[in-house]
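In structure tokens below, several structures.
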Structure 1
Amino acid sequence: MWYRKLLEVQKSGDLQLVGLIQEQHPERCRLFMAWKQMRFPILVDALNRASVHAIPMMWALDEKGVVVRTRPSMDWLREEFLPRKSVAKNGAENAASRPALRRVEEGAGVRAYLAGRWTEAVKAFARDCAARPSDGVPFFRLGCAYRARFDSAEREEADFQNAIDAWTQAIALSPANYIFRRRLQQYGPRLSKPYPFYSWVAQARREMKARGETPPPLRVEPKGSELAAPLRGDLPAASAPEKEPDPKAGVPSDDKDSVAFEAVLAPRPARLGANLAVHLIFRPSLARGTTWDNGAGPLQVWLAPHKGLRVAHRLWTHPLPKQASTAEERSIDFELALPKESASPLFLRGYALYFVCEKKSGLCTFLRRDFKIEIPLQKPKSKKGSGG
């Protein structure tokens, strides 16, 4: 690793390492750095204000802060850059040839985002999108703001889906931007993933605890698609027949919304012939004091996909925690394989079954939540006429 190679030079004081990450959840980087025992400053650029289009990138800066070389090789760093006693000696001679530093003007959205005012940031970035509808940057930043609000106490309905939609639009406008694409892939189908994004988290925690260290906490735990390994080829089929848990709809319906339900599709709109990641989110009602009754049984989801849609499993079960009663948000993440052609709209139908208790009424019940999710599709590209 390049860091190991430069560690001794850093210790000598001849070189200072500084990192820059484009990460939605920066505390995950803190965990990685602690795990790998990498000790140098990391700057967080969730909004990609540095306009990075691909990673990894390296810059060599002299003591005046001037970029001497981009993408420097290890040999060049050792043999040419580090041996120079003072790169600043030629500073006056070369000042005229150096490009002037460009001051980055920060808009209202950036200022609000950095201050943690998520709703204000959403509104400001939405205005930027309206003013620059052909620019992918404001759409990417709007997605970041929606997702940040989703992870906060300010959460509003559809924040996660709105983030996915904004990132999808950012990629449509800037298809070559690596940062934009990776952010959507983080929550998207396995077929498009280059590698599992956060599968290292469990290993990092184990190894740090074995060293007698306390892993830094994560404010938002990676889930589902963030942990999934890439998929090459078709979705695997279930190895055995799956039994429907409530075929006659005998379980009472959750008409009082004891558990809030949200479906998020990534990407949206979807493309025929491609895979689609689906996130089903279940959140106990704070107003009703709902908790999961873990001793009674797990959350289960049964899928009845529209003709032409394929899933690896029709029955999905959320693992149970050790505690008898909890109130955490739960998600069931899976993938849909879309048909190559469809003359009619596509829908995903199904239902969830869960055991809950309500503090308000004191009742513990077994409930059912039916859902029907429409899958918006990309419009086919118009074919140019042959002319005559």
Structure 2
Amino acid sequence: MPQIAKFPGNDHRPSCGIASIGLQLPPLALAVEELANLRGEDPAKYTIGLGCREMALCPPDYGVVDLATGAARRALERWGGDPDRIGLIAVGTETAIDMSRPLSAWVADRLELSGAVRSYEVKHACYGGTLALRQAAEWRLAGAAGSHHGQERAALVIAADVALYEPGDPGEPTQGAGAVAMIIDEPRIASIQPLSFPWSEPQFDFWRPVGERFPLVDGPLSLDCYKRAASHCFQALAQHSGEATIENLAAACFHVPFPKMVKKAVFALGAALGWSEEHTALFFTDKVDPTMSWNQACGNAYTASLWIAVAQALAGLPAGETIAAFSYGSGFGAELLLLEAGVEAAAGAWRQDFEQDLASRESISIERYQQLRAGDPVRQRPPVSATG
């Protein structure tokens, strides 16, 4: 496999990456066939046409803070490091609960993390979690992290969201929720290549003005933007490192609004790279489709969606294998990252988070779903604590 260029000035593998992963799903779920029957649609429109299976849902007393905190607690426990080494907390989300106080403050309050910590929230639609990760990695690589008792400080990065649409909206069957937390420290699970491949254009493909309960979506434009962004990012990688780099990926992970959208983007980038349809279909089947089954079990989780796919792809991956992670956020901004599996990827310890949450969650009836939706709002309003 061709060598991927390292950060200028580095002649060794970067000592920065993912040291621990934690996932959290909410406690409820609805099969999309149930929703199809309610809306008078053929279930195949959702299961085959969109590629969806189940929607992860939150009960009234559970929301984005619970998701983010649950994933973070699992990542911290699995990491086993001194919590005082955490010098940065960055939360990517589009399920903001306050226009000033960052979601990171709610999480830090519950986890009792305070002191010499940079803490903030990142917003760029579904791209926000990736931006938080990139900022944390660059903070480490730049030497800005500092140290605690002789050890370099680590970062806690969280991508967490609850995705709901207006009842009856075409986006309703793609709904979901979930969170992924990552400790950015020594690359025990995966190193993050410093060089990445971004692309952005100002567009109104998906947005939610202040005061609106649900997003506004231009579906055809959103699909076009997503395909164009994927093509630009992968072409940039091919131009920099050679097309063989893409061919030899162990997996190619994508932001998953719904699986069929990913498939359309893969065929668009295949055409941009000059691949035959047969070759593109094989790439999708071998490298992309296997990374999306966790997404199908929880639906679109916005900022967490890509990182759920990455977590699945890394679990069980031999050390040294490389995967791609394509992030997209409406508005729009996109970025293609490369990650190389570390020595602890093969064990895939975080797999138990997903399996545990899947086994314990309740599959609800369509009547219960309607009751939940009648009780919207979408965003959780946690009480102000004594330290808030």
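Since every read-out is calculated from the coordinates, none of them should be taken as a lab result. Keep in mind it's a predicted model, so treat the numbers as computed, not measured. Cβ atoms are built from the backbone, for glycine too; each structure is taken alone.
Things to note:
- If distance in nm of label points 7 Å out along Cα→Cβ at positions 21 and 333 is computed and equals 1.7, the structure in 1, 2: 1
- Among 1, 2, structure where distance in nm of label points 7 Å out along Cα→Cβ at positions 77 and 245 as derived comes to 3.9: 2
- Here the criterion is relative contact order in percent (Cα under 8 Å, 6 or more apart), and among 1, 2 the highest value is seen for 2.
- Which of 1, 2 leads on distance in nm of label points 7 Å out along Cα→Cβ at positions 125 and 253, largest value: 1
- At a computed 20.6 (mean count of other Cβ atoms within 10 Å over residues 29-36), which of 1, 2: 2
- Among 1, 2, structure where helix-only ellipticity at 222 nm (-39500 (n - 2.57) for each DSSP H run of 4 or more, over all residues; to 500) as derived comes to -7500: 1
- Origin of the derived value 1.18 (Cα Rg over 2.2 N^0.38 Å; candidates 1, 2): 1
- Cα Rg over 2.2 N^0.38 Å, for residues 61-172 alone from the coordinates reads 1.57; which among 1, 2: 1
- In this comparison of 1, 2, the computed figure 11.6 for mean count of other Cβ atoms within 10 Å over residues 69-76 is attributed to 1.
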